[in-house]
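Each in structure tokens, the structures are laid out below.
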Structure 1
Amino acid sequence: MKPEVKAFFDDATNTISYVVKDPQGTACAIIDSVLDFDYSSGRTDTKSADEVIAYVKAEGLDVQWILESHVHADHLSAAPYIQERVGGKIGIGDRIKIVQDTFGKVFNEGTEFQRDGSQFDKLFVEGDSFHIGQLRGDVLHTPGHTPACLTYVIGDAAFVGDTLFMPDFGTARCDFPGGSSETLYASIQKILALPDETRIFVGHDYKAPGRDEFAWETTVGEQKAKNIHVGAGKSKEDFVEMRDTRDATLGMPKLIIPSLQVNMRAGQMPAPDEQGDVFLKVPVNKI
């Protein structure tokens, strides 16, 4: 089946969120939603999420799933905000527990922070399937960028999160805790083993040099032939050397500190204090 896909591009974080609809009904899933956050003021905004919600309501859609491809380090998830307004189960990969354990220590969260993934409604593992109405989705575990990265293969479309970018931009970084360029290479091969005509929808786009427009849809065949990091049969050894060298030059994402604290909680903020105020921590020399 060929799902209907509506993309929403967030200018502030270069994130693409997707509404994926069963072509034979009204059931849909929302993938990688965005909660707007101004770091300098500490204020959140729901403009991006409200655009998705407005579309869902205008089209009369039934939200069955709110899916996360991984624990994002560059934007906050709006999953609980969206769930409260239009429903749906929040899902992520089972390896979220590894991420929670790692960053629970980094942010000194203490024993009250559960590290069992219980903040999410569904924890997916490799080989799981789910349905969006009559549309079947299959789960690929594709770590390397993070330990918990998933690719959702829904009909003829694969939603790869940050694993692959557009062919002219390449692949995701692997230098976050738990990341691995060798593991990412193996995960990408799993994606490239899908049929060539499989549509690939990426999680971010930054406009590669020479390209005037943002883009987020490609195919497995195009990635195999043209991806500047892994296409045309590039070897694992060459990829690992390139990726590790490049990652050593990259700074941390602007929103990594708030994003990790919120996203490892399924998009929820840390518990408020006795006065009802919410605080995020800034670990010094830890990330």
Structure 2
Amino acid sequence: MTAVAGGASTASGSEFTADMFGVAGKTAVVTGGTSGIGSMIAAGLVRAGAHVMVVSRKPDTCAAAAADLARFGRCHATPADVSTPAGVGAVKQAVTEVFDGRLDILVNNAGATWGAPLEEFPDAAWGKLVNLNLTGVFRLTVALLDALRAAAAPGDPARVITIGSIAGIRVTELENYPYSATKAAVHMLTRHLARRLAGEQVNVNAIAPGYFASRMSAFVFDDPEAKRAIDESIPLGRTGEAADIAGAVQFLSSRAGAYLTGAVIPLDGGIVDCT
């Protein structure tokens, strides 16, 4: 490193290489990794050379997704419901066995939504979303802290990346009250965990996606007129694609993202910041 005016420093040219954005050789867990945004993230990490563990509730679906991704690299399936203590325990055990207890990247992506009129909203739906979208994120992160700490190193911290939503930043017209509430809570949990773990070389960030194709957004993507209206409402004129979310996760997981923690990044084509 060489000094420049004002006491700052600049890296030598040899440090600015493609490796800055690489994740090859890293270990990663992606919850909800068999469909939608989760599958986009898992595919991107596998193709970039990471050893990925996809986690989802259904054993057959989980195994099929891992087998498909294994065509492009290393991928392992762990069926588990991360909204329950037993499911979290299964993931922790799998990380110990498959990754020798060292985890570079945890992507907390598993989540659900539910819509109903305000005065008819069921308590059971509220509880389900809180358990999965919020409590499960906290419980799994804490359970895997030892593995994250084992992989962390100065200049190359372990990473926790939680998938929030722009619904946790701005109010929508959809009556999905616990979804928006839990996503807003996840954003604050991200900041709180980032502050707590900064001294342990564990970075914690969140991505708040806008419209991406998934089961949750099928009602939009399956309706040409609704899809056209959504595209027109987005400043960049389109909904999100696999490369958008995979690239954001890889940036946060790479050397290029090592100095970022506690951030909540809207990945929405400008909806939050430009409208």
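Just so it is clear, none of the values below were taken in a lab; they were calculated from the coordinates. Quick caveat: nothing in here was measured; it's all calculated off a predicted structure. Cβ atoms are built from the backbone, for glycine too; each structure is taken alone.
Given a value of 12, 35, 30, 18, 6, 0 for P(r) over Cα pairs in 10 Å bins from 0, in percent, for residues 113-240 alone, calculated from one of 1, 2, which structure does it belong to? The value was obtained from structure 2. Largest in volume of the Cα convex hull per residue in Å³ among the labelled structures 1, 2 is structure 2. As an exercise: distance in nm of label points 7 Å out along Cα→Cβ at positions 121 and 209, calculated from one structure in 1, 2, equals 4.5. Which structure is it? Clearly, the read-out refers to 1. Structures 1, 2 were compared on distance in nm of label points 7 Å out along Cα→Cβ at positions 41 and 105, and the highest value belongs to 1.
Of the structures labelled 1, 2, which one yields -7000 when helix-only ellipticity at 222 nm (-39500 (n - 2.57) for each DSSP H run of 4 or more, over all residues; to 500) is computed from its coordinates? That value comes from structure 1.
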